Structure P
Amino acid sequence: MTKPFRAKPAAPRYPALSDETRLYVDTDCAAYHLNRTPQTLRGWACRNGPSGPLSPIRLQGRLAWSVEDLRRVLSGENCNRSAD
C-alpha cells in the first residue's frame, strides 16, 4: 500500500528586501531571503566570533537580523561586525 501524496506546505511569503520597511527581521524571514534554513542562521548566531556572513543582534531575547546587512550580503559584501 502506498502512502497518500502530501503536498509540502507553502513557504511563507515575505516582502522583497527592497520593499521591507523594518530595520530588523526575524530569523525565519532572514533565512528565506538568504535561501538558508533558520537553523543555519541560529548556528551563526550561537558560535563565538563571526562564523557566518553576518551577525544578528538580540532584542528581548530573540535574534534580529539587520535588513541593511541582508542587502549587503546579497550584493556580495561581507557584513560581520568586529567584536568589541
Structure Q
Amino acid sequence: MTYDQGFTYRYLASVHAAMLNMVGTDVGPRSTLQIILAALGLFSGAVLNANVFGELAVLVTMMSHNNTMFLRKMTQVNTTLTKQ
C-alpha cells in the first residue's frame, strides 16, 4: 500500500495525482521512477498548454487593438472629409 512507503514516494504520488486532476488524464505508474517521469511529463504538458493559451490570448488582444486603431483612423478620415 502507498502508506507503507517513505515520505518521498508518498509526496511524488500526491504530485502525480494532482497533475492527473489538473490535466484530466489517467496514467497508472507502478514504480517511483514512473511516478517521477509521469509527473514531470504532466507538468510539462500543463506548462505547454498554458503557454499556448496565453499566446492565443495575446494574439486575440492584438487583433482587437489593431482593429480598434484602424476604425479610429477611418473615423478621423471620414470626419475630415465631411467637414470640407
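Derivation of every value follows stated rules applied to the coordinates shown; laboratory data play no part. These figures come from a predicted structure and were not determined experimentally. Cβ atoms are built from the backbone, for glycine too; each structure is taken alone.
A value of 7.3 was computed for mean projected area of the Cα convex hull in nm²; which of P, Q is the source structure? Please report the intermediate quantities before stating the final value.
Values: P: 7.9; Q: 7.3.
Of the options listed, only Q reproduces it.
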Which of P, Q leads on FRET efficiency 1/(1 + (r/R0)^6) of positions 32 and 72 (r between Cβ atoms, R0 = 25 Å, to 0.05), largest value: P
Winner on relative contact order in percent (Cα under 8 Å, 6 or more apart) once structures P, Q are ranked, highest first: P
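I have -30000 for helix-only ellipticity at 222 nm (-39500 (n - 2.57) for each DSSP H run of 4 or more, over all residues; to 500), calculated from one of the structures P, Q. Which structure is it?
Numbers: P: -8000; Q: -30000.
Comparing all candidates, it corresponds to Q.
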